[in-house]
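Bear in mind that the values in this text are calculations on the coordinates, not laboratory data. This one's a predicted model, so the numbers in the text were calculated from it and none came from an experiment. Cβ atoms are built from the backbone, for glycine too; each structure is taken alone.
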Structure I
Amino acid sequence: MVERISYEIATVFGGSGFVGRYAVRALAKAGYRIRAASRRPDLAGFLQPMGNVGQVQPVQANLRYPDSVRRAVEEAHVVVNCVGLLASGGRQTFQAVHVEGARAAARAAREAGAQQFVHISAIGASAKSPARYAQTKAAGEAAVLKEFPGAIILRPSIVFGPEDEFFNRFAAMALVSPVLPLIGGGKTRFQPVYVGDVARAIAAAARGEGEAGTVYEIGGPEVLAFRELLERTLTYAGRERGFISLPFWLAKLQALLTWPLPNSLRPLTVDQVRLLQRDNVVSVAAKKEGRTLAGLGVTGEETISAIVPGYLERFRPRGQYSHYRG
């Protein structure tokens, strides 16, 4: 149900991606006309039923090509950048997407006269991080704020939901492996946040709920160690598996040995192992300064136990819905 009728246009880069599709839904519900910008709009037709007839329009745009970016933001009131990479490869590199792509989107939004620019980054973004992912996320934030000083930046922890790359990946690993890896002993802490809550934060920022030029750190209601997340994954998938503790150096070596494989087949990259060396939770400073979900007026966050069991059910030994059959 659309909350209000508006002629304002919201362009969502990465609109067909994991976070982007939920952002499209939330913004459509808020009454915006949506341009869902993606490299393959022909594969984004599933977005159209998320709004009223004609409210959601997939359009072609690639952050590596500024002309396509400028076309996508013409007359837009709100621009949201949800494009990001978990692993770098080919022409889709961290530098090209996280930094230059973010810069191009923010510049085009400013030149088009957009009123709001919302950029999705990640907790842990830092020029001092050992991970290239986090380094380029930080550089991308700086580029965005230089081009669009009033932008609002959202840094989520691990984002979970039916299409996620965390719970689904390890549940799939449990189908074929007798053990799951505890990288660094499984002690790294995370604050997973539901993708729908991230989308609510995006819509709130688009409405002007946040403070311009501010970085918000987005985490869910629970802080859990990596081991606890894997234990829950196994429980929800109905699998009994052991754990093997891998020191960080050995995990990096293992990642190096799988380097020739496509990213979709690699358990983890070296860069992702580096990310696991630091906790991924909302900082004390962000809490004190109100730079959290609550600071954007988003409350009642969904828990892992309320969402994840539903989509990991398909990994159960006797298949999805097996517990209904007795």
Structure II
Amino acid sequence: MDVLRLTLRQLQIFVAVARHGSTAAAAQQIALSQSATSAAVNELERLLSLQVFDRAGKRLLLNDSGRALLPRALALLDGASDIERLAHDGRARLQHMRIGASTTIGNYVLPGLLGRLFAGLALGEAPAWQSAVAIANTAEIGRRVASFELDIGLVEGPVHEPQVEALPWLRDEMVIVGSTRCTPADGVLPAAALREAVWLLREAGSGTRQAADEAVLPRLRAYRRSIEIGSSEAIKHAAAHGVGLACLSRWVVDDLVQAGRLRVLKTGWPKAFRPCYVVVHRLKRQSAAVAALLERMGVEVGRPAMPPKGGARTGPAP
């Protein structure tokens, strides 16, 4: 067996410098002096016989070799953390999970999914469950899975991170809604009214915004009047108060539609659906907890990334 020359501490220092761009900033995060941090980076490059940073004054910028090393270093450090948790508590891998969800899934699908997962666990199997859920837009969840900050991501749009694998999961219908007080009782809205309407939009980077743009812009070409709001909940309530129209997930608006405050409009446009994905890192070995969650969702990591025959499911995970 070859003798390993690199240490996890060296890789930890390398990752810190890569993230912060300087040995001074990295030293503060990892509780080392700047000189010790610089020495560790130099020793890493000496052991690898490879320069991983380009020097620009006091800045250290990842070069091509550094960018190739970074995801592998993150994977090794993530695995080492798993080993430490396992050494501390033999059941820790079953009890530890970091989930990221884009806002619609996080608010409307994930709670029920977690409830069904936990209902299937005996209390003795998880006496000290230490998991966390992060809710952000699709782009942010993808970035955090790619950087090993999250074990799994559940998102409503495509993720453009080469380190992650996106597996088809559910299918979400996008509908156009307006206040029942400000729209025709039959729900029919002519093209001219749609063009002149105020459109309530999520922020760029949101899976909801991308899906809305794909459904609406080919017909309108542009939003003549719009208000950007960083929450689908806020958007649907603004629409219910007559501020404007919105293109949102049916999961989001169903409660206010049933309450008679929002109306699903008939535009004559084709129905719009968006796929939802499970996002995992290509280099990460999944814990027992994540494996149990994936099994509950009916998703198998490593299978071809194609939707099942007839399209993905349209309802919450079984």
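Assuming 17.0 is mean count of other Cβ atoms within 10 Å over residues 72-79 as calculated from a single structure, say which of I, II it is.
Details: I: 22.5; II: 17.0.
The read-out comes from structure II.
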Given a computed value of 21.8 for mean count of other Cβ atoms within 10 Å over residues 112-119, which structure among I, II does it belong to? I
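Could you figure out which one of I, II the value 75, 54, 35 for Cα extents along the principal axes in Å was computed from? Don't skip to the end; give the middle numbers.
Working: I: 55, 49, 41; II: 75, 54, 35.
Value 75, 54, 35 for Cα extents along the principal axes in Å corresponds to II out of I, II.
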Can you tell which of I, II yields 21 when relative contact order in percent (Cα under 8 Å, 6 or more apart) is derived from it? II
Name the one structure among I, II that distance in nm of label points 7 Å out along Cα→Cβ at positions 40 and 240 of 5.1 was derived from. II
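Out of I, II, choose the structure whose coordinates give helix-only ellipticity at 222 nm (-39500 (n - 2.57) for each DSSP H run of 4 or more, over all residues; to 500) equal to -13000 when calculated. Walk me through the numbers on the way to the answer.
Details: I: -10000; II: -13000.
Derived from II, not from the others.
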When Rg and Dmax of the Cα atoms in Å, for residues 32-79 alone is computed for each of I, II, which one produces 10.7, 31? I
